[in-house]
Structure P
Amino acid sequence: MDLPPIGLGTMGIERASTITTALDVGYRHLDTAQIYDNEAVVGDGLAASDVDRESVTVATKVWADSLRADAVHRTTAESCDRLGVDHLDLLYVHRPIESYDPSETLVAFADLHAEGTIGAVGLSNFTVDQLNEARAELSVPVAAHQVEFHPLFWSTDLLADAQEHDYQLVAYSPLAGGQVREIDTIVDIAADHDTTPEAVSIAWVLSKPNVVTIPKASSRRHLEANLDAQQVHLTDAECRRIDEIDRTLELYPE
């Protein structure tokens, strides 16, 4: 699938007006999850917007306790109801843990795709071995793989897999929970570009082939600033400097 370079991560967003504002300033990809407990908020914001529903990619994720076939079908229907949509553009396996069984879970996802309930199948927080296992079970392509990806934590192996199999890696937490503003290398590069460390971090993420990102923001100012990061163009040398930062900060380990 062809996801926009920058979408909106909605974990922690509690106001529908934030979603409506995001759509108003240009976001066309909304990412939520059953475990976030805000699908209704996202749906209300989408319904209140003047933006046409069909121009927005709506994505959610099935949580780890609902990955048996019957639960996948039931909770996906519940997600659609909370979001106020008749189909989901992208549905993820949130984590391959607890009730996840590739031969059962992924068949259920493929069935939802075949019946038109979902437009594409996504995976999230998988290893390369788990991705290979999933591809062997799935009768439809993996459209996206969502992972934690920022200058302080990212996987060259997962990036290479996305490029080899030509799907989109969806980078969550691209600002490392705000900690990118404390990294000297990024602060220095931001000063050279007369921009912010946050914009540099997003620009670096987007410099990677097959990678898009979903930073969270709540205010119009921050929503617009994250979109504007697309206008920051880093040199190859600057990207290599960021590549060399120690990758030791995983914000969301299993």
Structure Q
Amino acid sequence: MMAEAVADEARWADLDELGYVVLPGHMDDAWRTEAAATFDRLIEAQTQTSGGEGLDTLTVGGVERGAPRLWNCVTKGEVFDRAYLDPTVLAAAEHVIGRPFKLHSFNARDVLQGEGHQDLHADMERSSADEPYSSINTLWLLDDFTADNGATRLVPGSHRRWGAVSEQVEDLQAAHPDEIRVIAPAGTLVVFNSHIWHGGTRNDAGTRRRVLHVSYVARELPQQVSQRDEMTPETLARLTPDMRHLLDV
């Protein structure tokens, strides 16, 4: 128990100082494989219902061309429950947010070859230096993240800044001089403060880089996806009281 406490203290020190922590091997292979297969099956179903467009032209979810995406994985199958209920992530949310919180969103994303580069951005921006942190986000790597397949870029320490990113960075598409890329094997969990500057990069290699995005927000703030509005009867039937509280349903 003492060793675990020391490890957690060091883990949260990285989260506090850098704004993120990388935890290789957090997903077991069986679960990761099942989650990846479920992602593929559901994306294929979305492709078919869109009129048969290929994934190279389909904008899944109406958000980002060339980046097939699943919205609200809470209702996409029990295989995804482990991600938003993970004890390590919930402990990180408690540490960063520091007050009652709930699920903010749970999406999944892939990037096709030649696509995926995003503006440098923060999921949430603070308006002043004394405004508390309100959210964390996570990356659950279903595939390897490499230097040339669209790995997420992060600017260490930028979570401590406040104000709009666009007012502090001249070219949001350009590489930031302090940015790093998350180069890590499949099965890795990345936890980051949602106020950190980050963005996807272009998948030049064309290899798969499927990822789950699970985020949490202070309980007084709205969810990105209102679970009360989007909940299905099938999902609701299997929720425990603790799950319902976390989802705010």
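Here distance in nm of label points 7 Å out along Cα→Cβ at positions 108 and 132 was calculated and came to 3.4; which of the structures P, Q was it taken from?
Working: P: 2.7; Q: 3.4.
This figure was derived from Q.
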Computing semi-axes √(5λ) of the Cα gyration tensor in Å for each of P, Q, the value 29, 22, 14 comes from structure P
If helix-only ellipticity at 222 nm (-39500 (n - 2.57) for each DSSP H run of 4 or more, over all residues; to 500) is calculated from each of P, Q, which structure is the one that comes out at -8000? Q
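To which of P, Q does the computed value 1.8 (distance in nm of label points 7 Å out along Cα→Cβ at positions 68 and 212) belong? Provide the component values of the computation, followed by the final result.
Working: P: 3.4; Q: 1.8.
Checking each candidate, the match is Q.
If relative contact order in percent (Cα under 8 Å, 6 or more apart) computes to 28, which of P, Q did it come from?
Clearly, the read-out refers to Q.
One of P, Q was used to compute FRET efficiency 1/(1 + (r/R0)^6) of positions 76 and 228 (r between Cβ atoms, R0 = 25 Å, to 0.05), and the answer was 0.10. Which one was it?
Values: P: 0.10; Q: 0.90.
This figure was derived from P.
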Suppose log10 I(q)/I(0) by the Debye sum over Cα atoms at q = 0.21 Å⁻¹, for residues 44-179 alone works out to -1.44; of P, Q, which structure was it derived from? Q
Using mean count of other Cβ atoms within 10 Å over residues 100-107 for the comparison, can you identify which of P, Q gives the largest number? Q
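Taken together, the values in this text are just the output of simple stated rules run on the coordinates, not laboratory data. A quick note: this is a predicted structure, and the numbers were derived from the prediction, not measured. Cβ atoms are built from the backbone, for glycine too; each structure is taken alone.
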